[in-house]
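The following blocks contain the structures, represented as structure tokens.
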Structure 1
Amino acid sequence: MPYEKMLYELPLRRNTTGSIQKRVDNMNAKWIDIPNVGKEGFSGYLSLPPTGRGPGILLIQEIWGVNSHIRAVADQYALDGYVVLAPDLFWRQQPRVDLGYDDAGRAEAMALRQQVDDAQAGADMAAAAEYLKSLPEVEGAVAAIGYCLGGQLAYRVAAAGSVDAAVAYYGGGIQNNLELAEKITQPILFHYAELDRMIPAEAVGKVKISFAGRDNATFFDYLGVDHGFNCWGRPAYNQKAAARAHGRTLTFLSEHL
């Protein structure tokens with residue numbers, strides 16, 4: 001089926017910033033409940049590949065929620081042949097947050113970030129990974145891919161042993177949780193931005209040292225780009241770096257899933 005026939009337009013609706021937006025979603029995608037956390041309300045955006053089956057990806061959001069960008073990334077990986085689940089990270093604070101990248105969206109995102117217990121969020125993401133593995137559409141192994149805070153949580157999910165591989169795009173806070181590194185024995189890929197003021201070279205160096213002498217970690221540094229270079233909705237977006245990182249991630253996934 002042509003990709004264009006897999007899309008449909010939903011009516012105009014208001015997002016959490018009050019502005020009206022038109023949304024386009026993949027017909028092979030839907031929100032599902034994630035029931036294995038002992039409490040109702042946890043859900044995620046599930047996007048299936050055209051074949052309906054494949055290896056799994058747990059896609060972990062930035063602080064703007066499972067918004068249009070994250071849903072598009074989920075659909076992109078689904079078109080690459082993966083069963084993708086993007087869990088609602090902020091479900092304990094405010095379910096199904098969908099923020100834009102304007103000043104109001106950033107303020108709300110930062111406020112929500114301050115309310116998150118990273119260890120609890122990591123446990124939630126690990127539970128989501130276990131649920132993803134139980135879905136009949138998933139064949140083979142499962143990886144976690146996360147961005148910013150989601151990158152740290154992908155690292156935590158790997159440390160919990162809930163995935164077979166992990167990818168962290170500019171994972172914020174990993175350098176403050178290096179005690180978890182020794183627990184990660186599966187393959188892990190790190191993408192870092194040279195101009196990232198939130199994760200400076202010193203912090204990246206600490207992460208690299210924690211994996212020194214081990215063959216399961218791969219690091220890529222992207223020169224001349226900033227934090228968030230993969231997100232086309234942010235000023236930091238860099239097409240060449242994003243394409244290069246995506247290609248490297250697909251190669252990594254094809255080798256380990």
Structure 2
Amino acid sequence: MKDFKELLKLDILLNRTLAGRQGSLVRREIDGAVVIVGDLHGEIESLEQIINRVSAINREVKGEDINWFFLGDYVDRGPDSLELLARLISFRLKKPDRVLFLRGNHEDWKMNLHYGFAWELHLHNMDSLSGLIIKWYESLPLIAVIPPVAMVHGGPPFPIPVSFKDISDISFKETRGMHVLWSDPDDEYYMNRGGGTRAFNDRECQDFLRLVECSFLVRGHQHVPLKGYKINFGTCITLFSAACGLGWPRSFIYAKDINDMKNLHKHIYTL
């Protein structure tokens with residue numbers, strides 16, 4: 001395996017030249033099987049279990065080559081953020097056109113200083129890599145539109161954009177970028193995270209889906225007690241793929257054919 005610094009440099013180049021990349025947006029059409037993974041938070045074991053489970057399912061249904069989408073929050077909280085990032089990027093380099101990473105709210109150095117990743121780097125005598133890691137964070141797209149599915153880490157930008165160009169211009173540093181990374185659906189689980197974050201409602205979700213010409217919004221960001229996933233408004237699916245050391249249920253989506261996802265909830269798997 002290439003050293004971690006080299007892996008980061010290679011993946012930054014990949015992120016900047018993604019097919020369908022338009023600023024903060026990746027927009028493309030694909031064929032074949034699809035997997036969508038939520039927050040992993042430094043849990044290499046959870047990633048490996050998902051990969052093994054998907055491989056078994058795919059063999060059983062005789063699926064085609066798989067397109068993998070990760071919704072962000074790769075680091076912090078868990079014990080193995082470095083190992084997880086190295087594994088994810090190495091996994092991607094084997095199939096660069098079939099693996100996409102989105103940015104989560106923990107792909108932020110200020111978060112890393114409080115939630116563990118910065119300390120993990122320090123323990124491995126890798127503090128000097130912080131600048132390159134920040135560049136990797138900044139190279140990640142915020143939104144993926146892969147019809148019939150739109151993907152973000154948190155929620156739709158608000159106010160709702162008026163065009164794809166408007167979406168592509170959204171920056172991590174502006175309020176709408178914060179909404180994409182931090183928002184949660186307005187339901188019984190909602191807790192205000194402060195700092196200008198907000199809840200999004202059914203109307204806003206549907207308005208965003210109409211704009212991007214998709215049927216479903218798939219997001220991460222939010223642990224769902226006892227279940228590992230939830231569905232809001234009939235069209236918004238939340239996935240959380242980390243156990244966080246508490247034995248929490250973990251979820252992911254697998255579908256043999258992305259063009260046959262009318263009942264998306266039937267494609268949700270749990271560990």
For distance in nm of label points 7 Å out along Cα→Cβ at positions 151 and 199, structure among 1, 2 ranking highest is 2
Kindly point out which one of 1, 2 the value 14 was derived from, the read-out being relative contact order in percent (Cα under 8 Å, 6 or more apart). 1
Origin of the derived value 0.05 (FRET efficiency 1/(1 + (r/R0)^6) of positions 103 and 135 (r between Cβ atoms, R0 = 25 Å, to 0.05); candidates 1, 2): 1
Of the structures labelled 1, 2, which one yields 18, 47, 27, 8, 0 when P(r) over Cα pairs in 10 Å bins from 0, in percent, for residues 87-158 alone is computed from its coordinates? 1
When Rg/Rh (Cα atoms, Kirkwood Rh), for residues 167-230 alone is computed for each of 1, 2, which one produces 0.96? 2
Out of 1, 2, which has the highest value for distance in nm of label points 7 Å out along Cα→Cβ at positions 175 and 215? 2
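We did not get these values from a lab; they are worked out from the coordinates using the rules stated. On a predicted model such as this, the values are computed, not experimentally measured, just so you know. Cβ atoms are built from the backbone, for glycine too; each structure is taken alone.
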